[in-house]
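Bear in mind that the values in this text are calculations on the coordinates, not laboratory data. Because the structure is predicted, anything quoted here is derived from the model rather than measured. Cβ atoms are built from the backbone, for glycine too; each structure is taken alone.
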Structure 1
């Protein structure tokens, strides 16, 4: 049974290892995660997905004010793809944005990641633009996606 909970600093070794496995060219660094955690708790939500003692996924959202929230990261252990972990994490983030009164959720996803793009499309996100060379240092384009909340 997969369980979601708020991410803690103690989760960082497992998250960083998974980040390297999933995104070897442009993985988030410990400093990038530290900068996110430096934001006030009201401005962010970071979750981990666990099964037993195993960390199998993670996701984060920033609440920057205004009408939009931003999914900033989402990753699932490849051995667990297709089991609903990504859906659980994404749904929890989007639900929280709705509870906080946000009107839309935005995200960027690598253009060369069709699996993630399909996840977002299945959950009501639409592709609205491209950010050329967004992911660094790889230079891969990002597809900008938006979901309008009810």
Structure 2
């Protein structure tokens, strides 16, 4: 049995994160050998979010706040969450969410998720849809604007 401690995991940064999204993270699933459920530990410095406002199709996500105070945006508005608070974001538009640290202290949290393939995420604020056909994306990974939709038969012979 493999294990990880979400309070002491070493976190990494993506160097290409834009301002406002400089979150440190560690993917827990690969560490513990998970295949069907994913978990990521995030640490959000003051003023940072982990992802844009979005929802998933086919996946349920859970949030567990470990430390600090977090602003959670959902279709119902914004609310503050603290250590021990758990949220469930169901698949589809009702599960839309964005997590932001509006305080002065870092926030540490865990996001848990089912792992469906293909993965589909919708970003309502920017009108984008992302599709990841396989873990890591693969050659058919796609991020498009919703208005770029074409008809089923367009371009077919």
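If FRET efficiency 1/(1 + (r/R0)^6) of positions 32 and 72 (r between Cβ atoms, R0 = 30 Å, to 0.05) is calculated from each of 1, 2, which structure is the one that comes out at 1.00? List each step's numbers first, then the result.
On the way: 1: 1.00; 2: 0.70.
This figure was derived from 1.
Given that Rg and Dmax of the Cα atoms in Å, derived from a single structure, equals 14.5, 40, which label among 1, 2 identifies that structure?
Considering all the candidates, the number was obtained from 1.
Of the structures labelled 1, 2, which one yields -8500 when helix-only ellipticity at 222 nm (-39500 (n - 2.57) for each DSSP H run of 4 or more, over all residues; to 500) is computed from its coordinates? Mind dumping the intermediate values first?
Numbers: 1: -8500; 2: -500.
This value belongs to structure 1.
Which structure, out of 1, 2, was distance in nm of label points 7 Å out along Cα→Cβ at positions 8 and 24 derived from, given a value of 3.3?
Structure of origin is 1.
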